[in-house]
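Below: a set of structures, written as structure tokens.
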Structure P
Amino acid sequence: MPRTRRTDTGNTRSTTRDRKRSRAVAAGFLLPALLLLGALVVYPIGYSVQRSLFDRSGSSFVGLDNYLALVTDDSLRTAVRNNLIWLVLAPAVATVLGLLFAVLTERVRWGTAFKLVVFMPMAISMLAAGIIFRLVYEQDPDRGVANAVWVGVHDTFAEASGFPRARPLPAHPLRAAGGGAYVTKEAVRAGEPVRLPLVGVAPGRMPEEARPARDPATPPTAGATGATVTGTAWLDFTKGGGGRPNVVDPAELGLAGLRIEAVRDGKVVATATAAADGTFALPGADGAVLRLPASNFREQYDGVEWLGPSLVTPAVIGAYVWMWAGFAMVLIGAGLAAVPRELLEAARVDGANEWQVFRRITVPLLAPVLVVVLVTLMINVLKVFDLVFVIAPGSAQDDANVLALQLYRSSFGTDADLGVGSAIAVVLLLLVLPVMAVNIRRIRRETRR
């Protein structure tokens, strides 16, 4: 029996030595990683927390004043508000689109090609995507794709003005009538051709169907019953000079499509549209005043100011969703491939339609994947910087401001304040921690299963 105890004691000591040796080996392997972690993560976090409690120069302790500036300074308050908008909208929209793309492309032959196209923006850097969408959101419809489409749709349902900025000269027989319209200075008479000259239209922007202007054909006898008033509306401008005012010169073009109204006692008694050569005829307009409605001169619709103060944040979020919807689609598609098909077929056999199958079976089974995508995107949007910096013009950058951008501006801008910049960095860390905690808890729960 004593010999057995001696053996047991020896085994215990050997086991203890092995454990110590294993721990030493593990510590040796972990030490470089721990040193890097401390140097690159722990120390910067600690220094940022310390620096956030001091003033701009770093010499005076100010406590929580830098944090209070986040809710008192207008630009910082805008950045916090925009970050909340990003946190709510961007991950949710990207996840929903990814789910729809993954489900809808599951049964089509070209689903793989579609997924490839949707995922391709992930291969583009944020900087390149920002440059692309800066051009997409360009205000000029001739350059910006978004406004080119928007203006095209608008002009389909609302006729565009033919002669924006056209106007008469003081020597012309027209005067302003208010609201952007013009009227003749005197009543018109049948048998006396009316001339309606205008200027202010670039010859290159005249209608394609415009032809050299000419005086109308011989008018009816003045005073005849239902006498017709005739005339010419033309661009009173000769390219290269040499034209005469109020005279139809051979090189001058008719204002094709110009709308003319005859007004008597406040009522429109006749309307006409100028022909390609500018001539028009108004039956029964003898003694009336001719009016050129304001619709002829309305400014052309230039689309939406996507990068203006009110829409710049949704516009930048749209660029982000364009990039990250493909990421969400790929992850959700992988989760969808693991869903048991027997459950879906059984639901359909029991009479469930596709919407009920999607809502009550597909989405609940994909819930873990959807949480992973949502949490990943939430962490990602808290760090968004380059998209906002590149897409938002200088005039609207304050309105599109986010915490990461404000961190850069406060730390490295012309009016740098490292105290405020450090406070913003700490706030960003505090915002990320709860999301990371949820993610870690979910991973542990999955591991226990």
Structure Q
Amino acid sequence: MKHFPIFLSVEDRKIALSGGGDAALAKLRLLLKTEANIVVYARQAAPEIKAWAADRMIDWVQRDFTAGDASGAVLVYAANDDEAVDRAVIDIARAEGVLANHVDNLSNSDFITPAIVDRDPVTVAIGTEGAAPVLARAIKADLEERLPRGLGTMARVGKLFRKFAEALPMGRARRAFWSEYYFQTGPLAFDKDGEEGLGEALGALFTKHLSKTAEAGHVTFVGAGPGDPELLTVKARNALHDADVVIHDRLITPEILELARREALIVDAGKEGFGPSTPQGDIDVMLVKYAAEGHHVVRLKSGDATVFGRLDEEIDACADAAIAYSVIPGITSASAAVASVGQSLTRRGRNSSVRLITGHDVKGYAEQDWRSLASDGEVAAIYMGKKSARFLQGRLMMHGASPQTPVTIVENVSRPNQRIVASQLSHLPEDLADASLTGPALILYGLAPRNAELITQTLEEVAQ
């Protein structure tokens, strides 16, 4: 992010603009939506600018922008459609310590003006850092259609009521009140009676929520999927949006954590195989503690919470403390990994079952039914298997598995930096070592990528 988005206070503050033509007009139409004192410097000005000056909507100084004109301004716009003149304006503004924008010249600007969706006081600003103005306009058009016409009015009325709403408990109770107002009661009242109906609706809604008993805490176990935020279920997104506390695993991506409310407490409870870990007992205590305080706690687990996530222990902790809980399943890494290699976990005539196994458990390397797994056509998704690859290879080949059995390793499943390594059982440990995998990886035993030759070629090109 090269440009940090902020909303700048401009009420009764000076904004200076140099220029009187089309570029100036385009900026002024936007600036006139503000409560700033707008001063335009131009020898000649378009008829609209003259009319706005006559109506005292702006001040028009009929000369060029010169030294001292930026003094007292909060922003300066250079909009003369003349490169040399606009650069001179920018130099003056910077010399006088004022942020300046050279219209249509990103490299010579201190700030950019975003595309804006105006539902005053609700304002949505859309920026692409100059990379795709067409995309910004498309997003703006989409939001204009989606946001209800009465949103600004509802927000203005709601703002007047905020002091009364402070009588409600902070957190979930207050959020529930405002959510019901903005998404249910408010729109219905506005459509029926306009602005006049909003005050009465707010009062009735406030009385209803004030008499409610405080909700008990709750723990929601959420499967966050393999990493791609678009693979989250709608139910999982809603839980994140509603959470007071989010306790997450090490493998949860930043993009998914971004979906949590800004006010939520985010707790990293990461575990790493053969590395530093948050003790399971500490996690259990945290879940119970925050929920007992009345919070909605989301326990965010990579993949599906029910697959190698120690879910039972955490549910037992909640049950023992009489804490209510629910489970939202997610896409396990095996499903996402096999999709990425163009295969399926089961196939008629090849295998009628599939195994989800782990390479190690609390006692070390995990033992399996190796004889059955070594049979022709068997398929398994092996979690946490990078460090136990040689152990897995030895056990399988000892029980009759063919050295040529295809094996595929998928690192960072579903993420932008996903890598696919095609291998076979006879040289699985060596291929893993050569690939120098640093991210989480899932091993698909008995499956080769559909385009194995193409993938191998691509990996060789990357290595070169």
Structure R
Amino acid sequence: MEYGIISIVIPLLTILLAIITKDVIVSLIGGIFAGLLVLNGYNPLTAFVALFDGIIALFSEGWITKTLLFMLLVGSIIRLLTLSGAVEQFVSWLSQKAKKTDSATGAMLLAYVIGVVIFIESSITSLVAGTVAKPLCDKNGVSREKLAYICDSTSAPICSLIPLNGWGALLLGLIVSAVDTKVISGDPVSLLISSIPYNFYAIFTLLIVLAVIFWNFEIGAMKHSTPREYVHTPLKTDSKASPYPMLLPLGVMVLAVPMGLYLTGKGDIFKGSGSTSVYYAVIVTLLFMYTYYVGSKTLTHRSYFKGLYEGMGEMISVTMILLFALFIGKVIGDLGTAKYLSHILSGNIPPALMPMLIFFVASITAFSTGTSWGTFSIMMPIGLALGATMGLDIPLVIAAVISGGIFGDHASPISDTTIISSMAAGCDHVEHVRTQLPYALIGGILAGFAFLISGWIMS
């Protein structure tokens, strides 16, 4: 069934509710119920039942259940790092060993470098960068909102530019499918690699972040963000500050992800399961932390599990946001939002404009659904079909879909990476969205012009 303009109204309603209420969960439930109302013939009773049945149905998807458990267990890791004194020791060690790092610029640059180096998985990138840099940012007067922006801006963009991860696996699979069905021709790996230089939004975003770090480029709500008070807990006089209580658990987690991708892909990292890999990565990390902290008598058995449960409890609200974000993505998919937008724009449009318009449609889809991966899955087949039909440069089309997915996801208040970044930095989610949006729009506008120019040159 075709829902037409209604398919666009529902996600816009959700975004409007988020802005008005500043309550993400309420706005998501409101958008989901409105969408289910449309899908169920405007019968409120049926929509009400579908809402709660739909929540249970989400858990039948293994990757969703693993992702939600990952979120809860990430809270445990963060809590245990704090409870064990690992974070405080790391800050003290940096203060002693790296005077240049112990500054506002150094703290932000540390988060940026971590985001660039750890390209395994966007959630882990944000988690590690936020956890490590947060105490230094507090100490040197850098607001949590600015840290969240840096974490968010070096997660998905880096993962898409260095696709040796689950992102690459998904994108390669979509391209392989198009090649196998004769929609396009060529070597899928070569096409994906050739698209990297055209991933304009990711490239511009990384450059804008550097401007924020080195030139204090503050615009919009970011000008009014204030740093948190740094509460220093002195180390015991007989304790020597060491980076290892912090770095070893995080190192185990980072290394466990590619190992998981390798094992789940049966020897091929590009065929591995991202959700399974990160799920087992946090479990392995927690087992290591128990052995390390309890074995070294940093924590007792009782205090370890107390921190474990407290950390999970602190993540319940964020996990609920992610659950409903995934739900509304499914509802919007059922409404056919992306197909309707593509239909509107696929008329008699000059080929030179198509890369920019594909980027635009992918951006709106990702912003509305809050998922870049979902956008890739919906828009890549459509974009490649349009590109092949109109004789466009296929790597440019692939990049337009990727850039659009990242831009929309980066700007969306219901994005999982946006949620995780605000969580990792320890700032209010709505404030993170407000302070980040102007920078995302600058990167999006620049990327739009770049796709317009590239489309004109290659047409």
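Read the figures in this text as sums done on the coordinates, not as results from a lab. Just so we're clear, the structure is a prediction, and the values are computed from it rather than from any experiment. Cβ atoms are built from the backbone, for glycine too; each structure is taken alone.
When semi-axes √(5λ) of the Cα gyration tensor in Å is computed for each of P, Q, R, which one produces 74, 31, 17?
Numbers: P: 74, 31, 17; Q: 56, 33, 18; R: 37, 25, 22.
Source structure for this number: P.
From which structure (P, Q, R) was helix-only ellipticity at 222 nm (-39500 (n - 2.57) for each DSSP H run of 4 or more, over all residues; to 500) calculated, if the value obtained is -24500?
Working: P: -16500; Q: -11000; R: -24500.
Going through each structure in turn, the value belongs to R.
Matching task: 1.8 is the computed value of distance in nm of label points 7 Å out along Cα→Cβ at positions 89 and 409. Pick the structure from P, Q, R. Provide the component values of the computation, followed by the final result.
Values: P: 1.8; Q: 5.9; R: 3.5.
Considering all the candidates, the number was obtained from P.
If distance in nm of label points 7 Å out along Cα→Cβ at positions 73 and 393 computes to 4.3, which of P, Q, R did it come from? It would help to have the intermediate numbers written out before the result.
On the way: P: 2.6; Q: 6.9; R: 4.3.
Going through each structure in turn, the value belongs to R.
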